[in-house]
Structure 1
Amino acid sequence: MNEKNDCVMRYVAGIDGGGTKTACMISDNKGNILSYVITDGSNHQIYGLSRAVRNVTKSIQLACSYAGLSQNRLSYIYMGMAGADLPEDIISLTSAFKKEFGGIPFEIVNDRWNAFACEANDIGAVSICGTGSSMAVRGKGGNVYSTRALRYVLGNYGGGNHLSEMALHHAFRCDESTGKYTRLVEELPKYCDCSSMDELANQIYLSEYKFYKKYNISKLVFRLAFEGDMICKNIISNMGMEMGSMVAGLIKKAGLEHEEVPVVLSGTLYVTDVHKQLMQPFEQELRLTVPLAILQLVTCPPVIGAIFMALEKINVRLTIEEKSKMKSYDRLNENLENDIVLDEIMEG
């Protein structure tokens, strides 16, 4: 049954919880976006479980407020959460949120499935490259093949933090004359508000290796690579090739390597890669195994994918045209009075 035309208006919330921010969107059962808010990040592996739950709950409360609804009017909450990598993560998050939602039905999945829902249907691959990296394939029969999406030592590769660490590694080797020259040795101290590489090393060490995460070092690496720095170019290219190879491996495992399989790309490093420094080597490596792959970049807010899934949960099936209209939503250009970016209340 499709309840889109039901005379009783129903409402859903979608969550895209990441390492740096949490997006919450409210929609009615006709696909009208009523509010969109952004608050602090909610990856429990970074913030801890209690703060992650608090940030998500705050985002839902604020989104409902701006939509003119009480939270108990929600029929469903669909949550794509960074850090929801293992069954144990899902169990602990579900238990924590169950206490907050007062009986409202909800589901928690890894945030990659938000992006997947934006551009794919039942079968396809998804690769996220934002603060971290995550990839998965949904094959025939609904079978899922994925990385654990944890840390490098546990098989993961890619993302802004990983790229930053590689940039710092090569900068310090250059500074110590144990590696090739890179402009990072001059640019990184200034970029991180330090007077020298020595001060930068001390700041990182004394902060238990957290200091550099305050700075968007990946943005600097992409700029220097575009300006010709070979170390930076190689860091980005190697990351693209490695992630392309990993996605190809998952697609082959799913038995889809000879098909026209959609490969959905999402995350800041993909979306802002205007010169294709990352995506071109990714695609080249991917096509060695999956020649018919169809790359699809998610340019809408991934939280819209969460809304699509939440509406499906209440038996609302949107048409392709309706989905396209929702995906064209741009919070910076739409004149919605209930649309707000909550930078001023985001905690440090």
Structure 2
Amino acid sequence: MADADLVVTAVGAGNLPDVAPVLAAGLGARTAPVNVLAFENLPLASRRLRELVLGAAPSCERGPALGLAGALVERVVAKRLGDPAGDHPLEFLGEALAEFRVDGPRLVPPLPEVPGMIATDHYEAWVKRKLYTYSAGHAAAAYLGYLKGYHYIHSAIRDREIRAAVLAAMSEGQRGLASRYGEAIGGTRHALLEILSRFENASLGDRIERVGRDPQRKLGLNERLLGAAHLAQCAGVAPRNLALAAGAALCFVDPDDASAAELDRLMEHDGAERTIQRVCGLRSEHGLGRLVGEDCDRLRQGRNAGGLLLHLGSDLWSVAGEKPPRAGREGPSRVGSGSRIRRRPEPE
């Protein structure tokens, strides 16, 4: 690191504090300027990176110039192949996208010459665009796909109802973005259709539980679903589909994911109203909290009855002898010949 032309992190936002001392030690030994790019999809990533590095080694500020900049992850990396403890190089399976945006004003000369890098003066707006369109749609496909018994994103997005709901959710977020940041950041309908085509990429084998993991973080008030919903509301757009996706996220169960397992326990012991207030920061008696609560209650009733969601709009569920497959567990994705169909009464 002391002699590198460019330093990059991609460890996950929650792990960035753990690598900050290592970064500080290496950067403190430098004699020439260098840029550090944090590919962490973290709001205010540049500021957070600077706080962590200078907090671990304040002397870095008196040394050669450091560019500490956020970088926006654009491509999906769905799988790691190989053993990290083994002797062979690891391989990663991901998309072929090469373009990525970095926080331009935080860079120092000489600027890194990386193919596909786009330095922007509006980095935080681009972070929101990615979070409130692509990430929101990805999460919606995962949580709705889970309730319908799908195991892969590419299968879920080919379900006509899920596809329509995902597109509508992204459109709600997009309209909020356009109102706040302008049409250039909001993007076009064609951009949303391109995102759907990326979700259809079966070669990634992108599993529902990978995309849905850590639902408590993804249900945060400023995160992909509720942050987009709030921005849509500010633009006068009713975020019905974003609320539906959030309600589905509250029903997500994966015993192998600590966040999902804890969320399931909260829902069982504290109920939806208190859980929505604790996890989402919303009160369920009005506004966005009410929308999420209504969808959550409706979906959870059907899920707890032991079947798979068959139709998003009419509370149509299969009823079998077992609960729907938990994320990460292979199971039937269709209703078996012995299943019964029950329709719950529409809410008044």
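Coordinate-derived values only; no laboratory data. These numbers were taken from a predicted model, which means no experiment stands behind them. Cβ atoms are built from the backbone, for glycine too; each structure is taken alone.
Tabulated results
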item	result
Computed 1.9 for distance in nm of label points 7 Å out along Cα→Cβ at positions 90 and 258 - originating structure among 1, 2	2
Answer label among 1, 2 for the case where P(r) over Cα pairs in 5 Å bins from 0, in percent, for residues 242-281 alone, calculated from the coordinates, equals 6, 21, 26, 23, 15, 9, 1	1
Origin of the value 12, where relative contact order in percent (Cα under 8 Å, 6 or more apart) was derived from one of 1, 2	2
